[in-house]
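These are the structures, in structure tokens.
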Structure 1
Amino acid sequence: MRGKVKYVKRSVWFVEAQESIPNHDTHAIRHTCTYAVLYNGDNVDIDEDDIRDYYGCRNLTANRIAELSENLHNVYIEYSEDWDGDYYLYGELCDYL
């Protein structure tokens, strides 16, 4: 499938860990997902390791995501759907920048 990028967004959420050993601290587990929102409404997952490799950084900051969003704005990307109905970028990020 093919679509035009409107903007890029990053979601961060926390899931409480289950206590497996009595009397030990449990901490929430942090999850993140970066995706391109297309003009047709689809959300296409972008591999965060690809973003780090392309920009040569360890951490994905709000400024880095904003820069990626500017770079991908109005760019046509190819993507595919998996068996769960989620969309994933076809190829690597550098193919589109």
Structure 2
Amino acid sequence: MLSKSIPTKFEAGDVERLTYLSKLYDRPVSYLIREATRAYLDSQAKKLEFMEEAKAAADNLNQTGLHCEHKDVANWLQCLANGQIVEPPKCHK
């Protein structure tokens, strides 16, 4: 994979923190920045995926009217937490 450099400005305090961590972990600052950037990009991708799933679920609710009551889902989850194998609650209008 080809690498590309991107000039970036950091606040002095952040540079000090990066330098400290670089020495602590015996890694170059560039490695720490790459890893932090990857972690941020991964978390944002997951966040966007979750938001898309939530929007699709809301659209489905608006179109069909099908839903589960909170108390039914909470009871189902409590059963699962207690080791019981039970079917999830049925959706209804």
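As an exercise: mean projected area of the Cα convex hull in nm², calculated from one structure in 1, 2, equals 7.7. Which structure is it?
Only structure 1 yields this read-out.
Tell me which of 1, 2 gives 18 when you compute relative contact order in percent (Cα under 8 Å, 6 or more apart).
2
Kindly point out which one of 1, 2 the value 11.1 was derived from, the read-out being mean count of other Cβ atoms within 10 Å over residues 34-41.
It traces back to 2.
When helix-only ellipticity at 222 nm (-39500 (n - 2.57) for each DSSP H run of 4 or more, over all residues; to 500) is computed for each of 1, 2, which one produces -5500?
The value was obtained from structure 1.
A value of 2.8 was computed for distance in nm of label points 7 Å out along Cα→Cβ at positions 42 and 58; which of 1, 2 is the source structure?
The value was obtained from structure 2.
Quick note: the coordinates plus some simple rules give every number you see, no bench work behind them. Every value quoted in this text rests on a predicted model; they were computed, and no experiment measured them. Cβ atoms are built from the backbone, for glycine too; each structure is taken alone.
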